[in-house]
1. For mean projected area of the Cα convex hull in nm², which of the structures P, Q scores highest?
2. To which of P, Q does the computed value 18 (relative contact order in percent (Cα under 8 Å, 6 or more apart)) belong?
3. If distance in nm of label points 7 Å out along Cα→Cβ at positions 84 and 116 is computed to be 3.9, which of P, Q is the source?
4. Given -21500 as the derived value for helix-only ellipticity at 222 nm (-39500 (n - 2.57) for each DSSP H run of 4 or more, over all residues; to 500), which of the supplied structures P, Q does it correspond to?
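Each reported figure results from applying straightforward, stated rules to the coordinates on display, with no laboratory input. Not measured: the values here are computed from a predicted model. Cβ atoms are built from the backbone, for glycine too; each structure is taken alone.
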Structure P
Amino acid sequence: MLYSMTGFGRAEATVNGRQVVVEVKALNGKQFDINTKLPPILRSYELDIRTMLSTMLLRGTIDLTVNVKQEGASKPMIVNTDLALFYYQGMKQIAEQTGLPQENIISTLMRMPEVVAPDTDVLPESEWENVKKVIESAANQLMEHRLHEGEALLRDIRLRINNIDKLHEKIIPLEAERMERVKARLNQWLEDMTNKEKVDANRFEQEMIYYMERMDFSEEKIRLKQHCTYFNDTINENDASIGRKLNFILQEIGREINTLGSKANHAEIQQIVINMKDELEKAKEQILNIL
């Protein structure tokens with residue numbers, strides 16, 4: 001399961017007469033970095049939102065926009081019912097004592113100080129839970145988008161690593177010829193030397209063995225094969241955030257390829273190594289897009 005770093009999610013719902021619209025966008029980023037555009041009514045919940053999205057989206061550069069609109073009113077009002085009842089009891093008592101009609105008590109009551117006031121910019125906890133679900137829904141959509149894009153990245157990266165593995169197999173039949181060429185070259189140097197008779201045969205053999213060991217890249221080939229296998233095993237792990245781990249494995253693959261190139265001393269093997277490096281660079285470019 002592989003997730004792309006980029007994605008987009010959108011969700012909307014009506015929460016207690018408020019229209020809530022959430023949009024969240026993710027781009028490449030080494031860490032979790034979020035930019036929020038929140039209405040004043042949600043400012044007190046900003047830390048909760050950041051913590052929630054950090055857990056859900058893991059990393060990347062995140063842009064979050066939340067719009068909250070009151071349906072049917074541009075400036076919602078609230079009624080202080082406790083204060084209204086207090087005023088009502090007093091007005092009713094006065095009306096009964098004076099014999100005044102009580103038909104207009106309600107209209108008078110609504111004009112009393114602080115009975116009706118603009119809604120404060122603090123979202124009640126009960127409504128916040130519903131708004132939170134809308135934000136979670138947008139984040140889940142973003143992760144679904146990431147997963148869909150990750151499938152295409154997975155196919156391409158697997159292709160690159162498998163190509164490196166196939167190129168590695170092409171080196172095997174060239175190894176015997178390579179070592180024979182090296183031996184022939186060393187012997188030719190010896191033939192071209194003046195005073196060849198004075199060369200210590202035992203010392204020459206020791207130097208030959210040392211030189212051949214220095215040029216041997218059997219260990220590098222084994223490690224390269226192991227790294228490619230480990231990469232393919234890791235990429236199949238059920239882990240949403242494996243981009244960093246895969247990048248580390250690619251670095252190890254690169255080290256073995258570079259060592260093969262430095263020890264090759266063989267034109268065809270050098271060409272194979274160049275093709276390996278090309279596939280590796282393409283894989284590295286794609287890994288930058290992996291979560």
Structure Q
Amino acid sequence: MSLLVIGTVAFDEIETPRGKTGKILGGAGTYIGLAASHLTDDIKIVSVVGGDFPEEHMSLLKKHNIRTDGIKVIPDGKTFFWAGRYHENMNMRDTLVTDLNVLADFDPVVPGHACSSKYLMLGNLTPAIQKRVIEQMEPRPELIVMDTMNFWMDTALNDLVDVISMVDVLTINDEEARQLSGEYSLNKAAKKILTMGPRYLIVKKGEHGALLFHEDKIFHAPAMPLEDVFDPTGAGDTFAGGFIGYIAKTGDISFENMKRAIIYGSAMASFTVEKFGTERLAELSQEDIQKRLQEFVSLVAFEI
């Protein structure tokens with residue numbers, strides 16, 4: 001079923017204890033789209049890049065059946081660029097460079113063919129941009145999923161709360177859930193956030209998995225214990241792409257199916273960290289995915 005992704009298509013430069021990259025393909029929209037492409041094949045993306053964005057990166061998206069005519073190219077502009085260095089434990093990083101470039105004036109225009117998409121994934125952007133996208137959708141998508149971060153809670157809280165009231169699923173990490181709700185207990189935090197509008201809340205806990213909240217129901221998905229983590233960049237976006245990709249594949253937005261979608265999201269995220277940037281996502285096979293899913297099943301299978 002049709003999926004529209006809104007998010008950055010960008011350049012990253014990453015340093016971890018495992019090594020250092022030059023300028024490579026990155027951006028939330030890129031990770032979301034590539035992850036979803038392994039599960040569904042009707043994907044459109046809306047973003048903006050500069051004239052410095054190479055055709056080989058655009059070709060990679062097209063190869064994965066991601067329609068790119070919603071990516072606006074500013075010929076004399078430069079693409080959004082982020083550089084960061086991870087600490088030894090990989091849970092902490094330092095941002096070295098953030099150049100918004102063409103993203104600073106990004107005003108998303110959803111192509112006519114994408115306005116009726118059944119599913120909408122709003123990557124982490126300013127709340128005002130996320131709202132403008134929602135207002136262009138006609139009819140309203142069956143499911144709107146939104147990712148955000150603590151920066152917008154610090155700088156644009158009123159706008160953020162406004163957009164949260166318009167979506168069906170909100171995805172944030174555990175510290176952001178605590179900040180947004182003012183509650184330390186994640187159960188209490190979820191109850192408060194769900195009164196803001198969304199029907200479902202996903203709380204990402206990194207190496208400790210993810211929680212799905214809906215009404216009085218809670219589901220916990222584990223994270224895959226990995227021997228080697230090369231690069232955590234984009235893991236949260238990949239999780240979101242796997243989640244919404246599975247929903248689009250199945251056309252089922254029930255709580256029971258979202259539990260399965262969480263597992264798919266966790267599986268896709270576990271691949272991303274195995275290599276730098278989008279490299280692992282670009283080379284994945286269906287056999288790889290099915291094997292990893294079975295490993296997740298084994299993690300939680302038990303008898304009483």
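1. P
2. Q
3. Q
4. P
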